[in-house]
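In the part that follows, the structures are each spelled out as structure tokens.
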Structure 1
Amino acid sequence: MPDASADTPQTAAPPWEAKAPVTRRGLVRKALFWAVAAALVLAVVYAMQPRPVEVETGAVHQGPLTVYVSEEGKTRIRNRYMVAAPVAGSMQRVVLKPGDEVKAGETVLTRIEPALSPLLDARARSEAQARVDAALAARSRASENIEMARTSLKYAQANWDRIKNNTEKGVISDTDRDTFQREAEMKTREVKSAEFALQVADFELAQARAALQQIDKPAPGGASIEVRAPVSGVVLRVQQESSTIVTPGTAIVEIGDPSDLEIEAEILSRDAVTIKPGDAVTVEQWGGDAPAKARVRRVEPAAFTKVSALGVEEQRVLVLSDLVDQTPALKALGDRYRVEVRVAIWHSDDTLLVPAGALFREGSEWKTFLYDSGKARSVVVKAGRTDGKFTQVLSGLKNGDEVLMHPPDTVRDGSQVVKRAEAKQ
């Protein structure tokens, strides 16, 4: 049988191996595919490239700097007088209320009706006579204190008059002039305080003599002793309001002058050592529209322990300040009102300043980032004093430098950075 395959003619390659002819449309599709692939690759590469970090910058400049110590404080009346019962007896009800005005020697605070039986014995009379003698001695001491205060005032005023009339520049510094002026003012206030003390001594002597007179010549039915205000002012606190039996020395009424205020602040001892009398004080948060001015009068030498709100024991010192100007608005302040004091402990009229937010700590050094043509450059800065907003630059920077404000953790030395204002454009 003949072989059929032998008769089959040899043909071309099978259809599945045949190649389609290359057309123009196929070339376009391939080019488009490769273009899209290249664009995706470029996009991925671009996305992986580090982008500049947006930052804010601040300028290093020359300017004044004042360093403050800030602390909460409170007002208090400088001279307070506690009126006490001069004799034992039955005290009438006190009708005065806190805030009522009183006049020295005129306003009757209360009356005490003594019991005759204890007031008529010899022991009571001897005690009353001893109180009269003690009141006389106290008055003599008060008189001597006035003379001493007036002598000191005369000397301080004479010094101030000589300095005040000397107008030639350079003869004396402004600080010395302020010191002489403050000394004269303080001596004037000391004289007023001594005069108040003499008034109190006169009042106590009069009361002691009145008590002795009641013992020597008691009125029929029992005479009463009027307890009068020793000084002019207002009632701060009524210690004993209801009528009761009192003994000598029982506190009745507290009196003071609300216009004679001082400010006390409990300053940490490490800050108090930098404060000295005469330093300027700014009084804020007292309720008025504008801060008030004051000056440090005294830094008490003894500290005390106080537990903070966090339970930490702190050593604090009382710093007393006097208001410079008694404006009508400040008359609204009363005793024990809360204020905030800022004591100026250092000042420079012209120093190199950098924003405090541009500095950061690295180990034991202060550093900052300079903005250098789109790059962050780390520099070491020797910092001086600071007020919380600006810091004194001792070395490391110069006037006109741009520094990064609050740089993020992603910024390193040499990082690409861009100003936030330029990035928004």
Structure 2
Amino acid sequence: MSVLEKLSSQSAIALEEKYGAHNYHPLPVVLSKGEGVYMWDVEGKKYYDFLSAYSAVNQGHCHPRIVAAMTRQAKTLTLTSRAFHNDMLGRFEAYVTSYFGFDKVLPMNTGAEAVETAIKICRKWAYEKKNIPEQQAKIIVCENNFHGRTTTIISFSNDADARENFGPYTPGFIKIPYDDLTALEKVLKEQEHIAGFLVEPIQGEAGVYVPSEGYLKGAKQLCEKHQVLFIADEIQTGIARTGEILAVDHEEVKPDMLILGKAISGGVYPVSAVLADDHIMEVIKPGQHGSTFGGNPVAAAVAMEALAVVKDEQLADNAQKLGVLFREKLQEYIEGSSIVSKVRGKGLLNAIVINDSDQSDTAWNICLKLKDNGLLAKPTHGNIIRFAPPLVMTQEQLLDCVSIIINTLKEFEV
């Protein structure tokens, strides 16, 4: 079979089923084109994208400026490794540190790599700057977190699917309830050798759980009091998704370490980064951490353009405005609904809670019907449907999507 041969949806799915590892359970749709807020399947059917590749495509599919930046750089120089300097990396480092207000950046490729990088830096800082005894550093994390699926990261997950039969697990993590300052303060007071607190400003994969107002600010103050690094995982919530450039900006919190990924590239190339000030980042010396592709010229060019698009097109403001409208319209419907119990979110990161068991297939069936009706979304944790469209969406498009969602839900009302 030629690699360019046109495939039907059925044929493409059959190929994945036969030759690919079964580590995902995708919706049965085969996409071949994307532009802005839309995607098309191989048969030519058009859909609204309401997942944005888990918030990687905040700037919309195939944004012409980002694609042009990638194409220009790919024709010139793609990779040197960090064995040599290249003429794009320093530009990117200066741009991204200024953009987010930090002294230094360590570039990587994927979100999970960036989380691993932050963990390593935090531990090394603890030993060399806080004088925690070697091998004793602990990092506080939150229950129902999602930071990736590497061996170390799943060691502090409580998702059975992510953990089962992948041990032995990495020690050094303390789990506490999310959105619970009392629990955080208790651990900080009673436990020795705490190096950091790793937290998602909004728990996306867990079902778009937005913490109480003041939680992030209070957590940062507790970390400062106990000389513990506040590490914000903004891989999904960052880059304008929640109505601010970063979700922590809603409470004017500056993390000690900031973890970015996904939309830092506009979804066209794997780029991630860890940002921190000099007193933290200086613990990393040559040979102690790295990546062949981290900070490559294409990644640098793409990320700079992707971040420029966010500001030039005022995507945070658009996310804030449309998010309020989306929740208002859904809430109006929910007040008379038997199938949906709640809508929650911030900016254009939202979710609805289906009035059914998290073991049921109702949310999945709703997403199948949404697909039939021209909108793509996906359940998370059984009975929750996450809605996260590209931030370039217009008000007219959003209202059209709200109509599709509500009309679809009506088909499931008892």
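None of the figures in this text is laboratory data; all of them are computed from the coordinates on show. From a predicted model like this one, the values you see are computed outputs, not experimental measurements. Cβ atoms are built from the backbone, for glycine too; each structure is taken alone.
Quick look at the values:
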item	result
Among 1, 2, which structure scores highest (criterion: distance in nm of label points 7 Å out along Cα→Cβ at positions 108 and 380)	1
Ranking 1, 2 by relative contact order in percent (Cα under 8 Å, 6 or more apart), the structure that comes out highest	1
FRET efficiency 1/(1 + (r/R0)^6) of positions 188 and 324 (r between Cβ atoms, R0 = 25 Å, to 0.05) from the coordinates reads 0.10; which among 1, 2	2
Mean count of other Cβ atoms within 10 Å over residues 52-59 derived as 24.9 - corresponding label from 1, 2	2
Which entry (1, 2) yields the derived value 0.05 for FRET efficiency 1/(1 + (r/R0)^6) of positions 84 and 212 (r between Cβ atoms, R0 = 30 Å, to 0.05)	2
Given 10.1 for mean count of other Cβ atoms within 10 Å over residues 28-35, calculated: source structure among 1, 2	1
Mean projected area of the Cα convex hull in nm² - highest-scoring structure of 1, 2	1
